[in-house]
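Bear in mind that the values in this text are calculations on the coordinates, not laboratory data. Not measured: the values here are computed from a predicted model. Cβ atoms are built from the backbone, for glycine too; each structure is taken alone.
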Structure 1
């Protein structure tokens, strides 16, 4: 068995005259929690749909779970789970009824055993007979995840799964993802706009306007980016004067307020050095770039 859950090579998708995904190659290791990042309209969803066999590439090739994405899409669909950002199950049904319906759709053998097992695993027992409409966002999220896992997929796609969910529920959700990734060897591909969630992934890919900017281990993206960041020690008025100068004269430099501190960052080292020399009375101390600075810095000017 290949050590890769997904392997695509030079995938391109063109709609009319618009290239939505351009020559993307990607490898997703089995058992990884793989973050697929990019702004809205970057090509993430189109790429995922091609991997799932829901959309035919204009060119390129690839495999998902060892099956050809061009010729074996029907097999791929049986072996994956997909959870959308918006709750897509039945709000008029209880937690148990939603799971029972899902079990019938997938024709799951020993359905009652599997339903009880997933309810226990996700701590849904107190809500078994509660209609989905009566659940909070975090518990709706757990129900949706339970339905997606009931048929035991080898690969789970999560499309911005924690949007609108409170921090505690988000943490518990991510703790569970790491649990099933390690315990069951499940491969998880997740899209998110939360930088703290990106840091929880084992691997990352970053796409912008259809172009792949990075693919590799999460720990390697900061050195790969070559972004440098500085903390500016100055009073509030001086900080805002500096931001105004950056916005007018240094378009490649990012200025961000974090915890009332001003941070500046860029891959354009020449521009950063020029800025530091222009403000000799300010104290600049180099700090580790955060993920927001890295991802914005990687976008071509």
Structure 2
């Protein structure tokens, strides 16, 4: 089976995608600043979960600051999945933090391009993450891939992110860019944060709760990356969101029902409090972004979890 090299492979999405690829018989190379440490952590987790892959997993060193990637890793790769980037919601957005978020994406893309253009390789395609932050707030019809970029921080970041990976196409490589929606997983991200207050019997609705989130179940997200690897017709930009968006209120109450039945109290967190706690980042949790999934569906990709209730039933039970 082919070998898939993953940047950002130790994150929530990279970890889940690695498992799927290994189950399907692919060999996987994870790029890491500390390959030995990363390999030890993976081994411990695999033994704990009794995970038995069909493919093999390897670890190789890279360093975006020193512009270095293990040449053997590139030489062995048939496909590259590019997920690397600082977590947008990890810290409050200071000027310095914004620069870190943007640079972590553009510098890693630049390193991939320089490496692929500078040494022999057999890479057929690069599948790169982007985000629906490209679009900003709802303006009417659901956002499609042809809609212009939003002139805010996340819009500018996504634009720089996508432009930084675009030169890959000039090397004759197939390039797919996925604009990811809110990824729902029990291993991190938004769902874990939404579940925290529910454990204490509180369903924390943010602001009015009417803002629309375009989301995707982690399993569908990983299946879409596999679809992009295996479907040579895929090229260019695709929104990667479930066909049926959900409001914040729908999502939070759905989580509360799944976890506690009827034993919870809905509580609206005022917008001004969110702005005080989160600063500029509060814009992202309070805005609506209704994004269209039609283009990826037209390629033959079918979502297992099309609506929020089916996704939460599977994730929470």
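When percent of Cα pairs over 26 Å apart is calculated for each of the structures 1, 2, the largest result comes from 1. Looking across 1, 2, the calculation of Kirkwood radius over Cα pairs in Å, for residues 29-148 alone that yields 17.1 traces back to 2. Looking across 1, 2, the calculation of distance in nm of label points 7 Å out along Cα→Cβ at positions 85 and 125 that yields 3.6 traces back to 1.
Which structure, out of 1, 2, was Cα Rg over 2.2 N^0.38 Å, for residues 141-220 alone derived from, given a value of 1.12?
Corresponding structure: 1.
The value 0.10 for FRET efficiency 1/(1 + (r/R0)^6) of positions 109 and 213 (r between Cβ atoms, R0 = 30 Å, to 0.05) was derived from one model only; which of 1, 2 is it? Comparing all candidates, it corresponds to 1.
Of the structures 1, 2, report the one carrying the highest value of distance in nm of label points 7 Å out along Cα→Cβ at positions 13 and 253.
Result for distance in nm of label points 7 Å out along Cα→Cβ at positions 13 and 253 over 1, 2: largest is 1.
One of 1, 2 was used to compute Rg and Dmax of the Cα atoms in Å, for residues 93-156 alone, and the result was 15.6, 47. Which label is that? Among 1, 2, the structure yielding 15.6, 47 for Rg and Dmax of the Cα atoms in Å, for residues 93-156 alone is 2. Using helix-only ellipticity at 222 nm (-39500 (n - 2.57) for each DSSP H run of 4 or more, over all residues; to 500) as the calculated read-out, with -10500 as its value, let me know the right label among 1, 2. For helix-only ellipticity at 222 nm (-39500 (n - 2.57) for each DSSP H run of 4 or more, over all residues; to 500), the value -10500 is produced by structure 1.
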